[in-house]
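A.B. asks: Before anything else, here is the set of structures, which you'll find just below.
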Structure P
């Protein structure tokens, strides 16, 4: 578990670093596009596509880091009134469902990437499959981070957050 925790902690930090860098890039690209459109009346055609790729990256890497640090949405007020034993089983169900969700996200994204590989993103000249890379990586990270939480819960320990 110590190795898994060390690896996941670094992966979570890198996911957050990537999400922050993509958010900064998104801000820059959108401001650039707005200035060129409204000040110079010359909007570059690629701004929208780059912004879309960056939004997907921010969402997926940020969500994965949130899963690792237990920052996702939960019904804590409802679970808190349940008995300790029921709380334990509820948390196991949540972690198993999170693993299934991460794997389904990854598998569906791989399927979409394969089916759109021959198409190109307008104005960028890249394969449409590149749109799905952050989603594939995010799904893998969500599953791996949820596995760590599941193991920790079964061992009666807690996952130490990456950002403390």
Structure Q
């Protein structure tokens, strides 16, 4: 492999290693101005968008154990990489697709799981991470709150019983 291609592959590999999610999109038909605006919004959401050389990136995927994305590298491909903001980025890409006609999501990998375009659209419907975490914590907190209320009722009943006994004996 020529040194410049090896350098490109090493650059891609560094980006992939630092990411927990990979989205493969086709950006054909997107103006450069719109594409730059899209990339800027992705950075704000914690994503990194790379226009890639398909052959080099497919080889990298094979070496990284992410070969399930390989067949989707045909045409004008941009790869979006992120740590944990996949649903937000998918939502934004889908919005751009509706407004501008591109980019189109082809597939994604997140936490070792493979998602085709339709599955990605379902993932985009997930609430934001903060809301999901608050729901989980609320679910974990509910039984504890119930226990506290029950114990509070028992203690209140005991206090009322002691008070009644005290009142009865003092009469």
Structure R
């Protein structure tokens, strides 16, 4: 894995507050259904020293997604991870909802995520509509709901680069 040169990370704060939102109508409706992707995200983030200050499971509906993002922003999180609702079904509206809130898009995130996914799952990677951007000087990453996709995005892209990205978002 190629990583950001040390000079880009020198003197930068390494640990941040984050919010995790799982967007799944079925998990929201049946709270006995285990949120594997959210659990993985929270564990990976805290293992790396970040503090999860907000967590919720919300249905894949426009208004609950908007409210969830707003609550995550209000929670004083520095960045937000969402998982779910990024597919191609008519009920998958996370991307449409969140992209309308994004002030600055980070197209390289989605491109890199799909490349890394391609290395693992082949051409099925084209089904991923993962995006990232900035809302109110907070980074937001919209990931697919698959536990493997969450692990891949966090391990290979987000966690190695979050200090570098946060420095630029705060400039």
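Nothing in this text is a laboratory measurement; each read-out follows from the coordinates by a stated rule. None of the values given here were measured: they were computed from a predicted structure.
A.B. asks: For Rg/Rh (Cα atoms, Kirkwood Rh), which structure out of P, Q, R has the highest calculated value?
C.D. replies: Q
A.B. asks: For Cα Rg over 2.2 N^0.38 Å, for residues 88-151 alone, find whichever of P, Q, R sits highest and give me its label.
C.D. replies: Q
A.B. asks: A value of -12000 was computed for helix-only ellipticity at 222 nm (-39500 (n - 2.57) for each DSSP H run of 4 or more, over all residues; to 500); which of P, Q, R is the source structure?
C.D. replies: Here the read-out was taken from R.
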